[in-house]
Structure 1
Amino acid sequence: MQDSPLAGRSVGVVGSGFGGLSTACYLADAGADVTVLEKNEQLGGRASRLEADGFRFDMGPSWYLMPDVFERFFAHFGKEPSDYYTLSRLDPHYRIFFKDGDRVDIVPEVEENVATFEAYEEGAGEKLREYLDTSETHYDVAMNQFVYEDRPRLRDWVDLDVMKAAPIGLKLVGKMDDYVSGYFENPKLQQIMQYTLVFLGGSPKNTPALYNMMSHVDFNMGVYYPDGGIGAVVDALVELGEELGVSYRTNAEVTEIISRKDGFELELAPAVDPEYETPEAATVPDGGATTAQGGERLAFDYVVSDADYAHTEQELLPEHLRTYDADYWESRTYAPSAFLMYMGVEGDVDPLAHHTLVLPTDWDPHFEQIFDDPEWPEDPAYYLCVPSETDDTVAPEGHSNLFALVPIAPGLEDSEATRQRYRELVLDDIAENTGVELRDRILFEEQFTVSEFAERYNSMAGTALGMAHTLRQTALFRPDRRSKKVPGLYFTGSYTTPGIGVPMCLISGQHTADAVLEDVR
């Protein structure tokens with residue numbers, strides 16, 4: 001695109017999560033020479049994959065929701081998701097085991113879900129229809145006015161279309177638990193309508209009612225599985241990027257962002273890949289040079305960071321070039337971390353579904369132990385993912401691929417003794433509440449929790465997702481995608497708008513690319 005203002009300009013993208021991969025595609029399509037630098041050994045950021053003993057696990061995101069966002073993303077480049085991967089709609093969408101012995105399936109047929117709700121509470125079936133109709137309206141308004149339209153400044157909200165949508169927004173600044181209880185009295189139905197808040201890193205008591213729109217996503221739009229898992233979607237974005245001219249480098253940890261009058265230099269740590277040799281100064285790409293420590297310095301006109309925002313500012317920039325100080329980051333409300341157990345299991349794990357939730361009848365204590373009084377929850381609500389129920393390539397024949405995810409407070413101490421104690425608690429809980437005994441059948445197991453999130457992803461306090469979607473951390477109250485101190489430095493991913501989740505990070509990539517284009521013009 002020779003007529004693009006980015007033609008001949010170079011952009012370094014730090015981090016290869018969905019925000020970084022998306023931004024890279026949009027910028028390359030706009031004519032930029034884009035290089036993605038990934039600290040770890042594989043692309044995808046938190047959407048890493050773990051392969052061992054014939055088992056393949058998605059280590060991060062495992063739900064494929066909001067298919068319209070993926071379709072919109074690929075359509076921008078004249079493509080569609082089916083050019084890269086195949087989708088299967090799950091049935092059930094997910095299964096819930098309540099810890100009083102009750103079990104519920106949420107299925108693709110809305111009328112079956114209406115009957116399920118009616119069986120729990122008289123009149124709740126019709127209430128569900130009403131709730132979903134309202135949720136669909138809120139989804140359409142939110143996506144068109146506040147998600148696909150980037151409004152990073154207060155003046156961007158003084159807009160006729162925004163004013164027309166304002167009455168809806170004002171009704172939804174309350175808390176989700178109050179909003180949902182206005183429709184349903186049965187606590188189990190309330191939990192079903194609110195479980196998606198975990199994906200937003202919040203709780204019913206600190207997430208705005210605006211996010212009731214997620215019920216439209218859940219019930220009406222469906223839950224899907226891309227063959228090969230979410231890792232297949234990472235592969236799709238990488239392949240698309242390659243078609244657009246994006247270059248990728250793994251094992252390329254950026255240790256410093258150096259601002260120059262004519263652009264940037266990114267300093268890399270010495271290569272840790274034994275098969276990768278640090279090139280001589282004359283052959284380093286983009287006019288860079290080797291450093292005294294054996295790393296490299298790469299030169300770029302612009303830089304986009306998809307690394308953890310706090311890490312980028314606190315560790316990669318000098319103090320006088322940081323938009324937000326340490327007190328700002330300490331004062332934020334962070335999404336939960338997670339205690340994860342990836343398990344390769346002999347035999348089947350019936351009656352677990354592809355997506356399974358195990359919920360105590362009162363989950364308030366668990367949320368309190370995440371957000372109010374941080375400690376390891378003694379009666380946890382948790383998620384089990386069994387992709388081998390849908391995909392026979394993720395486990396050897398006659399075996400099951402299973403991971404358990406317990407949301408926990410970020411920053412918790414996670415010593416080996418604590419992990420082992422909690423492992424036993426989780427395995428006991430699974431056996432007691434789903435009837436699936438795993439202990440004697442686990443052939444492969446790996447744990448991943450607070451320390452690993454902090455070490456592998458440079459994640460603030462080991463949060464699994466970033467900043468929670470509280471009222472004061474939503475929309476324009478999230479960190480700016482433009483650095484206020486360093487012209488030419490931008491941010492993308494879950495810390496920026498529109499926020500947490502794979503679809504939101506795809507959209508964030510477009511907004512960040514648009515910001516670069518706007519400023520260059």
Structure 2
Amino acid sequence: MIGSTDATAARPHNEQPLGGDDITVVGGGFGGLSAACYLAADGADVTLLERHDEVGGVAGRIETDGFRIDTGPSWYLMPDTFDRFFGHFDRDPEAYYDLTRLDPHYRVFWKDGDCVDVPDDPNAVADLFESYEPGGGEAFRSYLDGAEHAYEVGIAEFVYRDRSRLRDCLDPRLLRAARGVTLLDSMDEYVAERFEHPKLRQLLQYTLVFLGGAPHNTPAIYTLMSHVDFNLGVYHPTGGIASVIDGIAELATELGVDIRTDREVTGLDPGVGGLGVETASGRDRADAVVANANPYHVERELLPADRTEYGTDYWADRTYAPSAFLLYLGVEGDAEPLAHHTLVLPTDWDAHFEAIFEDPAWPDDPAYYVNVPSRTDPTMAPDGHEAVVVLVPIAAGLEDDDRARERFREGVIDDLETHTGADLRDRIVLERTACVSEFGERFGAPRGTALGLAHTLRQTGPFRPSIRSSAADSLYYTGSYTSPGIGVPMCLVSGEHTAAAVRDGETPGAVSSLFDRR
């Protein structure tokens with residue numbers, strides 16, 4: 001293994017305590033809660049302000065009529081990262097929520113009538129690959145070895161070690177550690193060199209949607225996601241991902257964080273030795289502010305107009321992760337033949353990715369994901385019912401008026417019945433939706449992206465917005481828009497890196513990006 005990934009490895013740490021420092025965290029998503037925990041454990045007086053009525057950010061929940069439905073992330077991956085987070089505070093995740101390891105990990109329906117379950121056993125997955133392509137089993141084992149190596153390097157050198165500035169990457173040990181890891185090829189190129197069958201390629205690349213990317217624009221280093229999928233396993237926390245938020249919020253409170261919901265921050269006023277934090281109830285001063293709100297929102301809505309770090313051209317030139325069309329459904333009866341996690345894929349998904357990244361439009365033949373957590377967890381739905389979430393990745397910035405949404409809803413429900421046999425239409429007793437507008441209005445997301453900035457080569461590591469703002473000396477960022485990036489585990493680690501930067505009093509270096517921010 002290259003570098004240790006235990007609870008203390010590669011952690012930037014300053015031994016100086018923060019006793020007496022008043023720190024405000026703006027936003028209670030995974031990144032904000034994580035940063036709050038680390039800072040409070042270091043002795044700071046931490047106040048977390050969340051503008052909604054509960055913490056969680058995108059990782060919210062619908063709880064009504066016996067249904068508990070996650071509105072955001074629903075996959076619990078990289079359990080080692082959660083163990084590491086809680087371990088820093090001498091806790092275990094099991095003290096806050098229960099986990100079930102899923103087998104199968106997920107079910108795949110292809111639109112040509114083919115269907116497979118992906119088992120919780122890499123050897124069984126190798127047999128599955130062999131059934132589609134002679135030699136596919138051995139090729140899979142070799143591929144998975146490379147994915148494991150990429151994960152070990154990636155997690156130790158790019159995730160747990162803060163490399164959010166260009167100078168952080170000018171490190172000879174990084175070159176030594178990364179030997180044998182393909183960094184610059186696209187995932188599409190890397191996988192195509194090893195597998196012929198298009199369905200096998202899809203099984204190895206569908207996780208890129210979790211990173212907000214596509215096979216053609218995501219660097220091959222993210223083969224590491226196959227290790228996450230096939231080796232580390234897929235889990236479900238009882239009560240859904242929102243129960244993980246509950247657990248981390250409970251931990252934060254134990255550590256002394258003052259969590260205040262329904263407290264919208266309306267302005268940040270840079271000053272000497274801190275920031276003024278404005279809310280409807282008045283104005284307070286903080287020695288430092290950690291924004292879990294994204295920098296696009298902070299600079300347009302909270303900071304003075306003359307304190308902008310990232311100008312209009314910067315945001316116009318970004319590659320955004322998809323937005324999503326989401327159906328949250330309570331269904332009477334069962335949801336057979338859907339599994340806990342189900343993917344519905346056209347045999348050629350290039351057109352859907354083109355409709356997201358190249359020529360934005362509502363997809364004609366969508367690839368999508370269905371979550372039925374009540375298949376595993378009876379707390380998610382009342383007796384005799386299922387909780388069902390349908391998520392279709394779509395281009396950020398699409399017009400999503402009522403007519404467009406209703407037309408697409410009808411098409412998706414028809415498509416689901418046609419290609420999986422799950423006839424839900426006449427059994428829906430609860431229905432809510434979310435789309436581009438909600439992500440833009442509720443979370444201030446540019447173009448209504450559901451995830452943030454895609455993990456293209458030009459938007460990875462030091463090429464993402466910095467955790468250290470140059471707009472104000474005492475302003476820092478955490479969450480999916482900065483490094484290490486998109487995903488619940490990454491946001492937990494982002495909070496750790498941001499807390500370390502606050503402890504160190506670090507400000508941006510002279511060069512933090514190769515690309516013009518204006």
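Only the coordinates and a few stated rules stand behind these numbers; no lab work does. Note that the structure is a prediction, hence the values are computed from the model and not measured. Cβ atoms are built from the backbone, for glycine too; each structure is taken alone.
Numbers at a glance
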item: Which of 1, 2 leads on distance in nm of label points 7 Å out along Cα→Cβ at positions 111 and 343, largest value; result: 1
item: Structure with the greatest value (metric mean count of other Cβ atoms within 10 Å over residues 303-310, set 1, 2); result: 1
item: Identity of the structure behind 0.40 (criterion: FRET efficiency 1/(1 + (r/R0)^6) of positions 247 and 327 (r between Cβ atoms, R0 = 35 Å, to 0.05), calculated), options 1, 2; result: 1
item: Computed 141 for volume of the Cα convex hull per residue in Å³, for residues 143-254 alone - originating structure among 1, 2; result: 2
item: If mean count of other Cβ atoms within 10 Å over residues 391-398 is computed and equals 14.8, the structure in 1, 2; result: 1
item: Source structure (of 1, 2) for FRET efficiency 1/(1 + (r/R0)^6) of positions 383 and 407 (r between Cβ atoms, R0 = 25 Å, to 0.05), computed value 1.00; result: 1
